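As structure tokens, here come the structures.
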Structure I
Amino acid sequence: MRTINKIIIHCTATPAGRRVTVKDVDRWHRERGFSGIGYHYLIGLDGEVWKGREEWKVGAHTVGQNQTSIGIAYVGGLTANGRLSADTRTEKQKAALLNLICALVQKYPGANVFGHNDFANKACPCFDAKGEYGDLK
């Protein structure tokens, strides 16, 4: 079993309101040469939580951090016209993300929550994940 000490939050970098499924992200990641979806979970616009990669498998979501982390992405992250980064989480996505993070920090005691932008020069996940969820234990 892998040692998990980080939960890293991402966005799909798609326009607000655009429906994206786990199958879409899996296809995008395969087109980039990954063996499949790089995230362990994906949260849809209506708060659906889809399983991506199995938790026991190393993710493909944050360079240098995949071995010891779980990756979660929410659908969105860009303004409706797709030009600017934005926190586009719906209320249902926010609730689902909070519930999922709480379950994961229970499952992996000592795991801390970060945004992708804590490890890369990117806007993703387009909000301060560490500030919003960093106190969850």
Structure II
Amino acid sequence: MPDLTGYITEGQILLSREVPAYPHIDPLSSLSRMMRAGVGAGRTRPEHLDLAAQLLAGLSRAREAGELADLVGESALSQSDRRYLAMARTFRTGLLAQRPDEDRTLEDTFDRAWQVVSTLPRSELSMLGEEALDAGYRGEG
């Protein structure tokens, strides 16, 4: 599947049985070589690349925390690691999961992405600038 989609999308979308929710996309193993060309003025929002990078960094940290939890149990994890696991769950249920008949707008997708990163403390969101955080961050009162 990834090799076939690569010709169409200029990237690879990796489907995984490890991802429980439809559409079963593994974001850490997928890539897009065209993303940078598709963002910018008149196309998407200014924070698009930084928000995507922040989501991927958070998911990567959550994957590491999940692997550690498999060894020692989630209760033995630090509060920070548990927050990253919660962020990954919110990503799967609030952003990645989508009904086959659901037509989601780009704005809705951005709103959902901000909800996901807002499960983390603002101080953890080092890939997003202050202006973007002021406009989109919804956590910590």
Once relative contact order in percent (Cα under 8 Å, 6 or more apart) is calculated for every structure in I, II, which label goes with the largest value? I
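Work out which structure the value 44, 37, 27 belongs to, where Cα extents along the principal axes in Å was derived from one of I, II.
Numbers: I: 40, 33, 28; II: 44, 37, 27.
Going through each structure in turn, the value belongs to II.
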If you rank structures I, II by mean count of other Cβ atoms within 10 Å over residues 37-44, the highest one is I
helix-only ellipticity at 222 nm (-39500 (n - 2.57) for each DSSP H run of 4 or more, over all residues; to 500) gets -14500 when computed on, of labels I, II, structure II
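1.4 is what came out when distance in nm of label points 7 Å out along Cα→Cβ at positions 13 and 117 was calculated for one structure; which of I, II is it? If you can, show how the numbers build up before the last one.
On the way: I: 1.4; II: 2.3.
Structure of origin is I.
Only the coordinates and a few stated rules stand behind these numbers; no lab work does. Predicted model, so just to flag it, every value in this text is computed and none were measured. Cβ atoms are built from the backbone, for glycine too; each structure is taken alone.
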